[in-house]
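Some structures are shown below for you to check.
Where a number appears in this text, it was derived from the coordinates with a stated rule and is not lab data. What you see is a predicted model, and the numbers here were worked out from it, not measured in a lab. Cβ atoms are built from the backbone, for glycine too; each structure is taken alone.
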Structure P
Amino acid sequence: MTAQAWAEETFGNAQLGDVRRTRRLVSMARRAALAPAGLVTEVFRVAAERQAAYDLLEHDNVSAEALSESLFRATAHSCRAQKRVFVLLDGASVGITDRLGMKGFGRTGTWAEGGLGLKVMNALAVNEHGTPLGVADQIWWRRPVDVRIGKSKKYRPAKERESYRWREAVERVAGRFATEAPNARLHFIADREAETTLMIQTLLRSGHEFTLRSNATRKVQGRHQRLRLRSVLAQQPPVARVKVEIPETARHPSRQAVLDVRAARVPLVLRDRYYCERKVVELTVIWARERGHRGSKIDWTLITNVDVKSAADACEAIRRYARRWRIEDFHRTWKSGLCNVEATQLRSPSAVIKWATILAAVASRAERLRHLYRETPHAPASAEFSSTEIEAIVLLKSEDSRRERITAEGLTIVKAIRWIAHLGGYVGNRGSGPPGATTIARGLERVDQASSLLAKLQSIGRLR
């Protein structure tokens, strides 16, 4: 799909009050996809385009909610053919440079750090292979600058707590998919921060599947007393042993972890201290603990409403939760990597949210191509690229290669993306590893320019 077609599909239905604004938004998204950057000045090199972008982002009558809703509904609509969609939930902070504190941003990070910016709850839709399908939801908010979060002992209603955003995201995503992709079965996945009684109750009411990592402090209702969750699981023999690929982090290299897995269906106690309520719900709990590794070990306690009846089911539950790392990759690409949204110098929270939403769509598209390379290498290139794009890839790669035979015949996704990455500066030797989002994006810019030219020549009869 060309950048223009992608931009139209993603933002072409935005209700911004004027069709010219929607056309401008589509043009901005296309340009951001071809030359992603956090600074508006780096994306739009032509003065007229740059001023038009600023006008749209800073316009008071251009709603950030309407712009975002177009992206979220486009993601849900693109999943209509999927039987199962995994929705990865995670919160993040977008730090903004505001030395004078005059732009209206809130507190991020710790109180001592004094960072300013916005908080956001992201929902990323991925398929069963873990390949991103798009941004399913974003919820933005501003923390008070003069209040220490978590330090106040004053009771706050449920909807005024930050934990409410997790539940709100579930309800919003479920509502959109019910309209746009009613046959898709959702499975929500989140880390320990989401594992609250109200969140579990919200997920159960939604009727969708879920897997949450637990703090393992919950109690199990026994015959005569409540028991510690870990003590109950420790009595269960390991039902499986599974290998999980641990991605590279800033502190640790990538590795393969071997996990012993225990699982049990238990009557879990859900206690709400604020409403003074206690309920007992039958849920499956899985305990996966790493063996044979020196240093920090993987130790996961997962709560899910999916039955585990065999060792294969237990292993699948662990691999299912491991897909959560996809949203970490997305955040890296969006915040500080390819899109570098935290470098923006826009002057208002509303403008930042609009620009960050466009870049979030770009980041999910870049991550999709990167994971297609790994997850579906033998699929035909025509499943992701148009015939004109394939023709442009072959043409550009033919000029860049003397040894390799370049042809569109039998072209697969993995080879097409590798060629695109080569056009973007990817070396591709033994120590290079798979191509990343940055080199793929650079190559796509060249491919888009060439495919646009080919399409123009074909339309005027210069090419057959």
Structure Q
Amino acid sequence: MRIFSNKIYVLSPNMLLLLKLAMPIIGSSLLIMAFNITDMIWVGKLGSNAVAAVGTAGFFINLSWALSSLVVMGSSVKISHMIGAKDMVKSGKYASNGLIGVAIMSVIYSSFLYITAPQLIGFFALDSQEVIDMSVSYLRISAFGVVINMINILLIGIINAHGSTKLSFKLSFIGTLTNIILDPLFIFYFKLGIDGAAIASIIAHTLTLSLFTIHIRKNRGKYFGKIKLIFNNLKEQLKIGLPTSVQRVSFILISIVLARIIAEWGHVAIAVQKIGVQIESITFMLTGGLTQAMTIAVGQQFGAENYNKIKGIYREGLKLSIAIGMVTTTIFLVVPDILFKVFVNETETITMGANYLRILAISQIFMCLEMITAGAFNGLGRTDITAKVSVIFTGLRIPMAYLLALYTILELNGVWFSITISSIFKGIILFLLFRSIFRKVINRQKTL
């Protein structure tokens, strides 16, 4: 309860539900953001070449997160539905399916990264052999951590689907804090450079997996059924997860193509994009916590057939996410150069980075609108709608960036404008689609 100007404002039950689920997830996201920013600060001390190398390899590491959603998203949604329906046996079967699926996928992708690292980095045609060599080495070391990280992502999704977001936060906190401590130790004390950052991450992810494993073994009956692949259940999970995976994979592949265009302005421009994405993650991480909470809350209410409550939950989520977008928009417009100075000292990088943040500031509110609505669609099991909108309008960034950057006076800023314009369209269109489709869900329920 809060009191301002003699008026009493009480948080609604729906907002309290969202916040209860979201705060631990946001806490975990902020930890990840803190690590990424700390990591980038340490790497930034090695110079723009090191930042560019990590940024280039990072696209393919992030791709593992996108691929894992093929199984993780379907598992999380179906588990939340089963919990809402109070069917714990089937919930455990979906969790077991997810574990087997992610384990197989992660081993295959990890091997692919290690073997093809030179070819993957070579795609960017970077202008510095030093950056190329560092990037290949960083990617190959990081490949060993992909299996561990993808399994961690699944376990976090399973635990969160049960509504135990505080637990996943506590366990993730220990691993992330370990990563933050080890980073400078391996980079500078052992003089391993960016390879040290990759090794520190693997150690931290391994610790996190160990903690999750200990907890799950103590509570196995709660989370998992018999570890056995059930193809009918897997088909349901993949049906839900496929659109999200396609969406996320396409997003990263599109980002890789955009990075190839950005590379026309040299490795400094690549470094600007890498740092800029880390700064912009302030919006993404905060709203991402609400998005996951929205998916869990809507999924559980959908499983329990409480359709009217879903509407109230979505409304409160909108308020919170738009508030986040307004704050980050203001920060990016007012102090963009100061934010970049935290990471690097080169004047050229800071100037280019300030332009990046000012242009991206315009789209922050719409990005929040897109993300919170995507969470609601995911909770309904309609991941296909979010994926279609995302793939179409994110895909338009490539021709827009190509035309604006190479054929107008905007030059590199044209790439940033292509990102902003597409985000605005995605936010508005998803919002309008949810209003229309959810109205149909309510009307269909009334006729039953």
Structure R
Amino acid sequence: MIKVITYGTYDLLHYGHIRLLERAKALGDYLIVGVTADGFDRTRGKINVQQPLIERIEAVRALGIADEIVVEEYEGQKIDDIIRYGVDIFTVGSDWVGKFDYLNEYCKVVYLPRTEGVSSSELRAEENRIRLGLVGESVFLNKIERESHFVNGIETVGLCALNKDCFNEDMLKLELVTDQYDKLLDNVDAVFIKADPAKHYELVKTALSERKHVLCESPMALTEKEWDDLTATAKSENLVLSDGIKTAYSTAYSRLQLLIKSGYIGEVMSVDVTCTSLDDLQGKWDPVYEWGPTALLPVFQILGTKYSEKHVYSHFSDKEMAHDVFTKMDYVYPSAVASVKVGNGVKSEGDLVISGTKGYVYVPAPWWKTDYFEVRYENTANNRRYFYQLDGEGIRYELLVFLQAIKGKTRQHYVKDQVSKAICKEMGSFFRRENVHKI
């Protein structure tokens, strides 16, 4: 009996997949089909797979072509599977010619011509195409444009530039570059906003009134009342309104949260967060606004938003206290404490430490774009290290979730409402210099 094996994602199963599987089956007597797991797809750069693993497996099974189905979960598994199942032929589409020649050491490798004119990537892009406009005065928007190319279905078409000096050549070559916000809104389905935080409320409100979906760099407002107004408007118009905090969308950070909630380090006693930079400040906010939402994210997600005391200490670059250089915020909870340090032009170890009654979590600098963290205990033999690939600093995953929310394929839960609202409250409080101690 000749055994044949092939692998694929099989997302949005189409005629091209079916023809390839039929030709694979014709090469032998027994066909094994490997369906890639969601996590493994992410490590290979496929971040916008539409269907969960179980749906993709059932779609392949329903064809009646495969004699056996396995799940591909890790790099190098193809060799393991070939040896384990006694495979004679490995086959895959011709667009991979040469990629799997190394498997000739274990079995025969056959590259099959693919069906022309159809692909899952093209189907996803066509089904989900959203025209995105960028709004603001920040160099960070250059990253948004670059990372949007990795998400099928999002096409960045325009820029409302409040300060053109912040943008690179690619940005200024977009289909539409203007300083007129209404003109941009007329030509897009959704916007990503990063401007002066004091301008966010009006920019978001205007976009929502024009029935545009909004992804806004946090904070999207500077008062709880403004936040309530924006979220109520989005809900009434059935629009997506999301906080742009890229760290919230990274796999490592999400897994860290799950471990803490599962009691791996016991009851949390403190959260210590540091975010600093010596980078050129052109197009950046003052450090409280630039770093504050990211730094407050683990504090509010782990300890909650109902603290009992807050103390804020800032060093300003001017006597008028117009621009902070370094700020330390201490929060006291009924049974825990948190310390947040942020600064531009000041450098410190940008790590995250979460202390508990059984152990602690250590996330090395720069923690806000981590792909690695450790859970440490008194007995070091019990320490665990966790690694997760992070592409594009989490931005492309942020854009993907935004796209899926617009299409109604996922519920937003990466930054919950109470956390989003609390961040707006804290940033607004600092904006008004309420109980800020000058140092």
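Table for the structure above
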{"read-out": "For helix-only ellipticity at 222 nm (-39500 (n - 2.57) for each DSSP H run of 4 or more, over all residues; to 500) computed as -10000, the structure of P, Q, R it came from", "value": "R"}
{"read-out": "Label whose coordinates, when semi-axes √(5λ) of the Cα gyration tensor in Å is calculated, return 34, 27, 21 (choices P, Q, R)", "value": "Q"}
{"read-out": "Highest-scoring label, criterion being distance in nm of label points 7 Å out along Cα→Cβ at positions 14 and 294, among P, Q, R", "value": "P"}
